[in-house]
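So, here's a batch of structures to check.
Since every read-out is calculated from the coordinates, none of them should be taken as a lab result. Values in this document were obtained by computation on a predicted structure and should not be read as measured data. Cβ atoms are built from the backbone, for glycine too; each structure is taken alone.
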Structure P
Amino acid sequence: MSVTAYARRTWSEFLSAVQFLTRIPVPSQSYAADSLARSAKFFPLVGVVVGGGAALLHLLIAPHLPRAIAALLILVYLVLITGCLTEDGLADTADGFGGGRDREQILLIMHDSRIGTYGAAALTLSLLGRVLLLSSLPILQVAPYLIAAPVLCRWTTLPLSYFLPAARAAGADGFAGQGARIASLTSAGTLAGGTLFSFAVAAILLRSHAIAPIVCVAAITLSAGAYYKRRIGGITGDCFGAAMQLAEIGVYLCGVWTR
């Protein structure tokens, strides 16, 4: 493959990652069965884009508004720019695992677009918790955490998709989910490169305070992966989203805890 062709393919993969994880307008990319899996290497980089916008917004509004209001507006930005992708995953996962007794019922509930009691409770606690945590971070540390959290939370997709199979493979239960397009398709090189990039970004931004968020996110990823494997035998797209949400909350919590 020529250098030009490689650069063009790499750029297309990055745009595919942006298109999947955000609502940022990008040129439409041609569909390929493995396009999402190949774009996963750029998920942490998309976190830099999303977090950079949040950090810039914080720098603009923080001097003029109370901490809680500024945190709420930042959260509104994060929800809008991601199209509630991870929030939807958290709600569906909470409904499925909270209300399902076995694998088949869990997957069936998760596929239902309606939100239930467990999902509503999880979503409410997530939104409220993030506002409280963001407004409780040391003022000078808000911007670094706003970038580090989206990077680390999107990193969770790499180890989960490397080690876990799809819980709902193509054709199973009559439908296929986004998880089947990523699960077990992430390469060792993507996992290693994404891990190095994500942890380096966290270390540069948070310095000595980076250890706790990295350990926390790794623990959340390991625990979530083990739980998904035990309950449904693998992972779905909603499970990826739920892990991202928990990891983001974990990063902010570490920032408040170690202030």
Structure Q
Amino acid sequence: MTAAVLAWNKILRPLDVILFVIMYLIAGFGVTGGYHRLFTHRSFTCPVFIRALFGIAGSMAVQGPLFFWVATHRRHHQHSDVQGDPHSPHEHGEGMKGLMLGFWHAHMGWMFRGADAMTVRSLPDLSKDPVARVIHRGFVWWALTGLVLPGILGGLITQSWMGAFTGFLWGGLARVFMGHHATWSVNSICHLWGTRPFSTRDESRNNAAVAVVSLGEGWHNNHHAHPQSARHGLRWYQFDMTWILIRTLNLFGLASNLQLAH
């Protein structure tokens, strides 16, 4: 709300936009490339320092500690759109009321359902990974760093407290807000509206608009058909920014063993 008021009153500097975009991409790729494709599905491998950077960047998105995020998403795949799915929009009643209740649950409501739905399952692969353990245990510090860093940069570049405040507001709080809704839209919109080129056992769908804001995660039906694929945009016209990043790392020898749909 504060960010919207400042923007309305033209207290929005180009620097604030730059900080927002940079932090959105860093945290976004941390979730899509790190939390999701690297740690959850093991779609590719990379050197220790790249794994660490992905994990830290994902923590800056403030979507929960690494083990919690991975466990929740793996459970989603195990029980997609049936009982046990942490955030399915289905089975919440009929008609418009059921649709709205389902959308709310899939988008945000699932986080308020209590510990039973959110229990972190056994993760033997990550529990044995020292990098993953450090990332998981340091979540609060990485998250705070992601919030404070754009404020520090804004203050140093503008040499003002207002620059620090708006940097924190746009590069920190507003960026987290938008990043959350981009990720939640994959849970909600991409299980309700879109195309289904693959006949999966769930209601996953491809949605181009969500794919843009979620850096490629919106090609969700593709993903459910080929969960381990490092590339979600399987057609030339399906823009997948996270795949472009992974492929670039691969070209420079910083990502290998890429798992792809065949």
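Quick notes on this one:
- Winner on distance in nm of label points 7 Å out along Cα→Cβ at positions 27 and 155 once structures P, Q are ranked, highest first: P
- Computed -16000 for helix-only ellipticity at 222 nm (-39500 (n - 2.57) for each DSSP H run of 4 or more, over all residues; to 500) - originating structure among P, Q: Q
- Structure responsible for 22, with relative contact order in percent (Cα under 8 Å, 6 or more apart) calculated and labels P, Q on offer: Q
- Parent structure of the calculated result 3.4, given that distance in nm of label points 7 Å out along Cα→Cβ at positions 147 and 211 is the read-out and P, Q the choices: Q
- Comparing mean count of other Cβ atoms within 10 Å over residues 19-26 across structures P, Q, the highest figure comes from Q.
- Taking percent of Cα pairs over 23 Å apart as the criterion, the top-ranked structure out of P, Q is Q, with the highest value.
- Origin of the value 3.0, where distance in nm of label points 7 Å out along Cα→Cβ at positions 83 and 195 was derived from one of P, Q: P
- Origin of the value 0.50, where FRET efficiency 1/(1 + (r/R0)^6) of positions 163 and 243 (r between Cβ atoms, R0 = 35 Å, to 0.05) was derived from one of P, Q: Q
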